[in-house]
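What follows is a set of structures for review.
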Structure 1
């Protein structure tokens with residue numbers, strides 16, 4: 001299962017590794033050699049982006065959107081091999097690691113969790129709690145939606161695309177479930193970036209599960225399968241060992257990279273300025289802005 005999912009992640013470019021001398025710019029203003037867009041497992045980047053566009057329109061009507069999102073998800077499940085394989089892997093994992101009889105409800109948060117949570121709920125025949133960023137919630141089952149009422153300690157399994165530091169759980173999803181009188185007992189994500197999210201969930205009383213941990217073995221297997229080359233693997237492994245030091249060395253050894261970014265398109269220049277202004281990688285010691 002793990003190798004199959006790694007194939008899916010690289011085939012759809014849900015995990016993308018940069019060329020040797022062109023790290024990606026992250027929103028924070030930091031740089032790194034790879035990024036993860038788990039929702040591309042909907043089948044492709046284009047299909048995922050189209051679904052996000054649909055979701056953005058549909059979610060304006062909280063009561064009706066669950067049925068429409070579920071309909072699109074199910075249609076894709078029936079026609080897309082990669083999406084079906086991913087959903088079947090999630091369900092298989094749940095059956096092997098969690099007592100299904102203890103799960104009362106499945107939840108998913110706005111927006112990318114919904115790529116996966118609706119189909120898990122249908123395949124397990126459980127009601128779906130559609131969570132919104134404002135902490136409102138709708139419960140959907142068998143084509144009908146109602147505003148979420150009061151529960152009495154029912155157990156919830158939250159399905160998400162990705163976990164990094166679990167900030168969305170801490171800020172929104174766990175409090176939203178608690179507000180309903182239910183209890184988020186488990187979380188299952190497709191990808192765990194291993195950036196402290198599991199520890200945060202443990203502190204919140206949530207049992208953390210993931211199909212794929214983004215560790216060095218993922219990239220070693222990707223190299224063996226021909227998805228990345230040796231220079232890309234070396235850059236990723238160096239980054240995973242010490243992200244700060246590895247990117248500082250890169251900037252020192254490639255002085256034009258930052259200069260070109262500052263003079264680049266608006267989005268890149270904005271992120272480059274964040275790097276300089278926040279003195280990430282102690283850039284002030286070797287770069288004059």
Structure 2
């Protein structure tokens with residue numbers, strides 16, 4: 001297993017055209033790979049952030065086949081990287097809803113894992129109906145039910161998505177299954193991101209003594225939605241090792257050192273001190 005390598009969190013401002021989004025993602029992945037990244041993670045909804053929630057139904061793919069999945073496999077193989085494909089819409093049991101699936105592909109292009117977003121963003125953001133934002137992901141997304149970790153040559157990777165960040169029990173379950181690197185593709189709203197993004201990302205890293213790679217959407221989208229960005233990589237000690245401060249597309253790259261993580265866990269064995 002590789003002990004030290006570079007990881008990259010890719011930030012995008014995805015819109016309603018899949019081909020344009022994939023071209024942008026491909027260019028940014030190429031930049032990250034050229035910078036030496038062996039693990040590259042795309043944000044939630046990287047292939048489509050439509051004008052309406054139901055737009056994802058039109059581009060939803062069957063599991064294992066389709067242009068978005070082909071893009072991920074081909075791009076991972078071309079650059080010889082582990083590539084985490086944010087979320088893509090995959091068909092589920094309900095024809096009126098999709099699964100928000102986070103896919104991990106290995107350097108040979110083979111899919112290593114699929115995680116379906118468990119916690120759905122059904123919230124009202126803001127103080128009033130007139131001035132606030134209303135989100136109902138459950139209207140177009142079926143929730144997943146399975147906690148997913150995967151052992152790779154880069155270490156054990158645990159997958160989560162965006163709103164999952166507010167549920168520490170999921171991350172504890174990932175850590176209990178051996179996760180060393182938590183990956184969290186996101187599209188945090190501007191409002192909730194400004195209030196809670198850094199706080200929650202650092203907390204999930206610290207309490208589980210894991211690295212956390214958190215790529216996000218960051219800017220103004222076709223549908224008028226503003227996302228927070230600030231894609232980052234946090235250490236097991238809660239340090240922000242890299243962050244995309246600017247809005248708009250770009251990458252944040254940092255070194256993952258699993259030997260250093262183990263030394264922290266040995267000196268500060270909080271995971272062994274749990275009583276509940």
Structure 3
């Protein structure tokens with residue numbers, strides 16, 4: 001699943017070719033076609049923005065398209081007439097403007113809504129502060145992590161909860177907890193405020209760094225660490241030595257609603273509970 005920084009770069013790549021241009025054609029495909037997408041034909045694209053893991057394309061008539069890519073979705077940009085790199089049957093949304101064609105492939109979520117309805121939207125309206133937003137409110141993120149409903153959740157699960165803070169995915173979850181020497185199995189109630197603030201601040205630092213550097217789909221959390229021979233500290237490194245203490249990295253599935261693989265160092269962060 002694309003994390004906040006990847007989607008941020010996707011929006012930045014689309015923006016110069018879409019913003020300020022008029023939609024000349026639009027169509028949807030796959031399950032749940034949207035005939036109402038024709039309402040944006042002839043309208044000017046005013047913004048291409050991200051909100052957590054959602055990409056929003058806004059139009060001058062007050063409408064916007066929301067896409068959520070989940071595990072397999074992606075946005076591509078082509079010149080008119082250029083051959084697509086994926087089959088047309090996998091296109092969920094196609095937007096044509098003068099000089100460019102933007103295609104969203106395989107996204108499970110593509111919907112048209114009114115911009116004024118964002119606050120009431122069942123997903124957008126519940127999102128926590130966006131880690132990559134210029135006005136990111138770290139204290140609000142900490143407050144949401146501290147809500148009583150999350151007290152018994154593990155910190156690993158809480159960091160992935162987009163209702164607490166939006167934009168962190170599984171890679172950053174694992175890397176943040178290793179960097180700050182926090183066990184992924186610790187309940188939120190047992191994490192002190194200073195540690196929560198460090199995790200939130202580190203998340204913003206890492207996502208902003210990756211959004212700015214253009215690493216492509218690869219995430220880098222080891223930048224500036226001369227002792228790290230690779231882009232990541234623990235994620236995907238099961239059985240390989242910890243970059244701090246040489247203990248083999250462990251991994252397990254964690255989470256109830258949407259189990260994800262957690263990678264951690266049993267020596268630096270503690271054994272599984």
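Values quoted throughout were computed directly from the atomic coordinates according to the rules given, and no laboratory measurement underlies them. Only a predicted model underlies this, so the values are computations on that prediction, with no experimental measurement involved. Cβ atoms are built from the backbone, for glycine too; each structure is taken alone.
Kindly point out which one of 1, 2, 3 the value 5.4 was derived from, the read-out being distance in nm of label points 7 Å out along Cα→Cβ at positions 20 and 252. For distance in nm of label points 7 Å out along Cα→Cβ at positions 20 and 252, the value 5.4 is produced by structure 3. Work out which structure the value 49, 45, 38 belongs to, where Cα extents along the principal axes in Å was derived from one of 1, 2, 3. Source structure: 2.
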